[in-house]
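Asker: Input: structures, listed below.
Any read-out appearing in this document is the output of simple, stated calculations on the displayed coordinates, not a laboratory observation. Note that this is a predicted model, so its numbers are computed, not measured. Cβ atoms are built from the backbone, for glycine too; each structure is taken alone.
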Structure I
């Protein structure tokens, strides 16, 4: 097994193909997820990201007129899925590790479990808001910013645990990825501040970057050039999503705070049905990939939503 950065450095001039999957909803089993991964084995992805979903809350009304928070977790199973990927496919899993919903102690326990399983890569993220709330709140004694989380993981890599009684433990050896936003994080006042935030994560120990999805390559090119001008030298992997329905023209920008190129939007809106929209989405992403390869990207990372058909249709044309 190897670190993501090692996979990126052994490409022989060709970009790496990688994917991100999401755990099935609570009550489901892993079989369908693994079946969705199997077709993509023909492309030999060296690593697969697995998202981690924080808790959500339901507000239950009480007889006295008040309300009570009931905590739920809709998509558990990230650690088990990562272990299955590692042992079934002999591919490096990259579990997402979140600030939101976890104390520092819970984070350390998670990292110890991952290390025990032989998992050497993680993607460190702040995470989203806990629904139904509209602002981010760290758990008591948890991290508020992703750079703090990166710092804790890096401390473990240097043999530094949270408490003295844990000092007998061996140092971990995680390769740490972080997120970046070519169209800026929606909470950042501007892209300059967003890049400063990225630099803080790198200073804390990040080894590589994966971007939020985008449909306009120029946004990525400009972002990478600005990062390099700011002295950021670590790999910046572009994140891609194949548009599969006309509805996604509106859903994706709202969920991920991105712009759809107007020319692409007009073409999709002119499609007679979702079948035609999906084909156009595939063609658009193929063109994106070819331009990104010409730009010299280290990898092409696909947000699959745990479905393989559109990603395969694109990847077979560009790899």
Structure II
């Protein structure tokens, strides 16, 4: 069974989870924890806690922890800030999250009950962005920009364990000669004659790794998860000793990855706040800027965005 078969946290929207499901799984990291957050749409008037991990957003009621929700980043269609009507804060800026899970759409509205703090918006938006831009760690990719100057373009936490020249990809009748990379997060192959003819298979998406007989002789056969398309990919590695050694190495790295997956969502909270205003003690209320299309701190009276750009230039 692939790691992916057990992984639901980033690919599902779930309500009223058990205490076990609320816990972080191997490879899941808690990035931010915000108290005094209201689930304004589902539990208006109920003070709760919002947890931001590298795979999902969790909210639970402080009074009744079994009242909770888990929102996986892969389900998120859109994140915006709009005005909402909170029983605890009245009319205020809130975080709107539109999701889709198994053809069902859900909308969530979260309101920060602490005035003057934009952290709810910055944390969720930034971590979701980090998730969106790190899909190469988790998704099966064909014909991607993987190779630069005949070298594998490494991901931030990636290390190459083996590079094997003269590996045939058996996906066509005559086969294609190329180069094979084994790293700590994926397997990559590219054709020598055309770098853009390539495949990247994260361990997360691998169902099985075997040696099988083919019309080209013994071959390394990798089966990908159903979610990635259920591909069966064959590679011919010579001599047979090198083939066996490679399969042993891939299985070993796959086992290590399964025990402690690297999902690639790298984001650290800023410890300090940098105030541009002289003796400012806290951030002002966040507001939606039509001009920029995102949430910004409310400007001081007499200040305009245009004026601030002129200062910058």
Structure III
């Protein structure tokens, strides 16, 4: 009982600390930029009914960007956590196995070939992610689904889609300016319309992720143990992957390709609170929101007058972290 009580206290403390960090970081993020405002200036201008430059910057530019970063960070972290349960491998995330590439390829195709259909990007992004996910499982199927074959199939799909994207960019090089931010994963220019889209998709995805908790915990124990617990292993893997693809597609459709959040955050959350998905999912959500909001704040303030895409910042940090994990694991599968 004492051990359980200590565990509850620890988890509660972690959740509270992360929530406080997120609130403080949001206040810092909204106050700094090309123009800096004090907390009193922010509150005063937000509460006034009159429109003024400060209110426009805070309400129409910074607030939507901050909320988007929080939602996208939470979604990508949970997507990565679910895929790591499916693969039983902490090196899996939507970017490394091709799910994000599928969403990104579909979105890029719409943006370059059918720019008049940009409002349908979220739907096509999910379709692309689902198609990539389906191809990965089709290629990996051999009397069942093995995590190693899924990863290898995902790497192959990632490579093919990367080649297609490169070819598409060569053909439409004159129209790349509007797509570069998308390819690098940028939150610049996010609006309240983007926030509304994210809220709908992310809430649905996170609710589905909560439903997946039992299956995710069972899959971590191995296929035989999961079957003994009454879990349909293949069906559970497909469903968890679909939820992960849905969350990844929601983020890609709004912010573009942001890598490594789904890799780094669940791993850190696992080190802090353990592998129980009842605890790891909410921890990953909060930690992912903190990480992405911090990365975006650094990106838009690091170099005065320059907005570095958050995807670039995450790649600079996530790449070395991935190599560290690869060295630590020393193999591609297993825990």
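Asker: Among the shown structures I, II, III, from which was the value 19.0 of Kirkwood radius over Cα pairs in Å, for residues 61-196 alone calculated?
Answerer: Computed on structure II.
Asker: Supply the structure label, taken from I, II, III, corresponding to volume of the Cα convex hull per residue in Å³ with the calculated value 160.
Answerer: It was calculated from structure I.
Asker: Another question, if that's okay. When FRET efficiency 1/(1 + (r/R0)^6) of positions 189 and 245 (r between Cβ atoms, R0 = 25 Å, to 0.05) is calculated for each of the structures I, II, III, which structure yields the highest value?
Answerer: II
Asker: Out of I, II, III, choose the structure whose coordinates give helix-only ellipticity at 222 nm (-39500 (n - 2.57) for each DSSP H run of 4 or more, over all residues; to 500) equal to -25000 when calculated.
Answerer: Label of the originating structure: III.
Asker: Comparing structures I, II, III by relative contact order in percent (Cα under 8 Å, 6 or more apart), which one has the largest value?
Answerer: Answer by largest value of relative contact order in percent (Cα under 8 Å, 6 or more apart): III.
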